[in-house]
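Every number in this text was worked out from the coordinates using simple rules, so none of it is lab data. For clarity, every value in this text was computed on a predicted model and none was experimentally measured. Cβ atoms are built from the backbone, for glycine too; each structure is taken alone.
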Structure I
């Protein structure tokens, strides 16, 4: 079980349980638990009620990510991230329109309005899938985001619309945010710099 995958999952999620990590990385819970135990023994994770990455764990993760980037064709991952930023603009607008209607909180009492907003999600999803494929050719583990987004989209289309923006779960918005973070790191950038540039809000 890759320590990079486990450390990155805990970092992205913040504070999670071992079961959450296993679900996030889509690996055998026993193997994940063994890796968590090794990382905890090494002082890279703290396992109390929830898992947290220690300062030493952050340093180790940064080293692992740098090693991963060393095998990446920079122009290709930069191009994939550029394409993602374009689609991200439309996704942010969709989320805003889902949460607000005429400048006020959306009460979701207008099914036609909600349906029109959700209809746009299909197009956004179709546009992001090839971007994930391009990024995954450089960083193979990123291919998992295709399936995570598809799973959330399926729930939304089945009528369970809380899976569009639900927090503390792999909703479409949560997975999208994590994918964004992964692409920023893969491109050798930081969220702070991207936020200042207006690309990471």
Structure II
């Protein structure tokens, strides 16, 4: 093999490696993750593929237990047809739906409420029940681990990783010592939808 050809192969491999690393980039953060500015469920913005439940209040004909947001970011509603929902918070969507029903002339005082059914966080590694967990309410980091069955006998509670999706496809990664919480420190780290909690294996 000539030196030139060998150099081209090395360059190609380096390019592929850089590209593959860019698919799942992570940036370690110093300190603790910042607290949310409100209830994470209320702050969540709807994306295509989310599934919603709709409660029509006193107008039960408007109830729907499973409405999927299509790839364009719309849902289809009785009497009003398609309505844009992508990027809206729960409160913003409720306001838009109620306004649409009033403007349709079918209802004077609609009181529709919405819940997002596809809010999840993930617990991975050395816990007793790892996997995808539905985000039903605001939950703290240690509470989430307890709800996943707690640490198993191989866990390293002093090196728990919290991975949080950030802008530009970069995950923010925080290393947190849960032993402090187990010894009585405040459990102050609030989990957000789509967070990944990873409990590593102890080296001993």
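Just a few scattered comments:
- When distance in nm of label points 7 Å out along Cα→Cβ at positions 121 and 153 is computed for each of I, II, the largest belongs to: II
- At a computed 17.7, 54 (Rg and Dmax of the Cα atoms in Å), which of I, II: I
- Among I, II, structure where Cα extents along the principal axes in Å, for residues 65-160 alone as derived comes to 50, 26, 20: I
- Given 22 for relative contact order in percent (Cα under 8 Å, 6 or more apart), calculated: source structure among I, II: II
- Each of I, II could give helix-only ellipticity at 222 nm (-39500 (n - 2.57) for each DSSP H run of 4 or more, over all residues; to 500), but the derived value -7000 comes from II.
- Highest-scoring entry among I, II, by mean count of other Cβ atoms within 10 Å over residues 33-40, is I.
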